[in-house]
Structure I
């Protein structure tokens with residue numbers, strides 16, 4: 001019995017190690033390539049560790065294009081998208097969890113069914129709408145939907161995924177807290193603001209991190225809606241290396257590594273609540 005258990009543990013560890021290597025290899029290749037020149041990058045057999053470290057790649061990559069401007073352009077979209085998603089989705093989740101009204105569960109089921117709709121099926125209709133509103137080449141098409149439980153995270157299940165995550169967490173909060181607050185004369189808004197939101201900090205952090213990641217890495221929406229290079233985001237800036245510099249991959253790798261740093265910092269600061277939000281969401285069916 002013990003031998004069988006030990007064998008299964010060994011197999012599990014081997015699978016985990018292989019999966020980790022497969023996941024980390026592209027990241028290692030990205031970082032390694034950012035310190036190499038073009039000739040060394042594609043040498044056969046490949047060089048795993050650079051023989052000469054080209055730290056100037058980062059300076060050349062970040063000065064070749066106005067990446068500081070691209071950074072602030074991206075942060076504008078990210079900040080307002082995260083705020084919009086957190087406010088709109090938390091309010092929606094509260095209404096679908098703590099407020100009793102007719103057909104509430106049916107409405108939730110219908111909303112959940114929208115998650116199966118591919119984002120790209122609505123891309124052209126959305127573009128036509130924004131064009132008629134004269135909002136092409138602005139950040140509005142990438143920010144405003146977030147304030148209505150949609151936004152850039154639609155590519156990964158839409159705002160309904162965030163509502164579901166928050167709703168499941170709110171279901172774990174005892175309803176006796178609401179009842180006690182009602183006895184003291186509190187309104188739904190006060191309960192939401194002073195009781196539910198503070199307790200939902202882990203799930204809110206989780207949703208915020210997902211939205212930050214999706215907005216920061218988004219390429220398709222800026223590519224469609226932005227025409228002026230002065231309004232480019234980080235991801236569009238990385239794409240221009242192919243057109244402007246004849247695919248200087250070592251500079252692109254260096255710029256890509258620099259673009260990853262904000263995401264890593266945000267995750268490191270919020271990983272405690274992120275893990276807690278994932279672990280505690282869905283404890284109630």
Structure II
């Protein structure tokens with residue numbers, strides 16, 4: 001910070017306080033002369049400093065004399081005021097967040113088809129996590145292989161944390177994976193955390209050889225598809241996010257058929 005203006009003082013208040021530091025004590029006229037603040041504005045500036053507890057006023061004589069509080073005290077008081085204002089603003093934002101979300105949700109239409117895509121591992125994960133976090137009712141995860149670009153030790157636990165957060169908010173989570181992915185996940189995820197996840201409802205995990213590809217079905221109406229690189233099938237090209245109820249219904253029907261044949265996992 002370069003000046004007290006960064007902490008909320010006006011230019012005139014900042015100049016008046018600095019002038020008082022130089023003078024030690026002084027009348028309004030003396031402060032105006034020292035600071036260059038117009039005499040018609042000096043009383044407003046000194047009044048602002050007084051209201052913030054940055055000057056002391058001697059009122060038993062005329063004209064009034066002013067003295068500055070120590071710089072450390074002045075800065076501490078201004079910082080405390082700023083912190084209090086910021087806390088109040090944060091509380092205001094938090095209290096109004098749900099109402100704003102509800103208003104925006106009321107205006108949202110989901111009937112139209114829409115798709116978007118992300119290319120590359122990092123952007124694909126960002127899109128995937130965004131859509132998982134947006135789920136309100138259900139998440140279906142189907143994974144039969146893991147891209148060579150993904151660090152299972154890092155991304156696996158993070159994906160699990162996202163699913164746990166969804167479960168805590170009441171979202172049904174169903175995970176259908178191949179035996180190979182199951183073994184990779186067991187090696188990457190802490191056993192206690194995995195056990196905690198399986199024990200929580202609504203969560204179900206099944207293993208199958210009959211599923212193909214990697215996809216995520218969100219709320220029964222949105223599908224995130226992993227797209228492999230055609231020149232390197234073990235590498236991820238990107239993720240395609242489709243909001244199409246007809247397509248999502250077909251994907252959901254296919255999932256239910258594979259899910260029915262899957263082996264239930266009760267413990268790791």
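Here are the numbers for the structure shown:
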quantity	calculated
Origin of the derived value -21500 (helix-only ellipticity at 222 nm (-39500 (n - 2.57) for each DSSP H run of 4 or more, over all residues; to 500); candidates I, II)	I
Cα extents along the principal axes in Å from the coordinates reads 72, 70, 33; which among I, II	I
Winner on Cα Rg over 2.2 N^0.38 Å, for residues 146-225 alone once structures I, II are ranked, highest first	I
Of the structures I, II, the one that 14.1 was derived from, the read-out being mean count of other Cβ atoms within 10 Å over residues 26-33	I
Origin of the value 8.8, where mean count of other Cβ atoms within 10 Å over residues 42-49 was derived from one of I, II	I
For P(r) over Cα pairs in 10 Å bins from 0, in percent, for residues 186-249 alone computed as 18, 29, 20, 18, 11, 4, 0, the structure of I, II it came from	I
Origin of the derived value 4.1 (distance in nm of label points 7 Å out along Cα→Cβ at positions 106 and 258; candidates I, II)	II
Per FRET efficiency 1/(1 + (r/R0)^6) of positions 66 and 202 (r between Cβ atoms, R0 = 35 Å, to 0.05), the highest-valued of structures I, II	I
Structure with the greatest value (metric distance in nm of label points 7 Å out along Cα→Cβ at positions 34 and 242, set I, II)	II
Comparison of I, II - label where relative contact order in percent (Cα under 8 Å, 6 or more apart) is highest	I
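Each reported figure results from applying straightforward, stated rules to the coordinates on display, with no laboratory input. From a predicted model like this one, the values you see are computed outputs, not experimental measurements. Cβ atoms are built from the backbone, for glycine too; each structure is taken alone.
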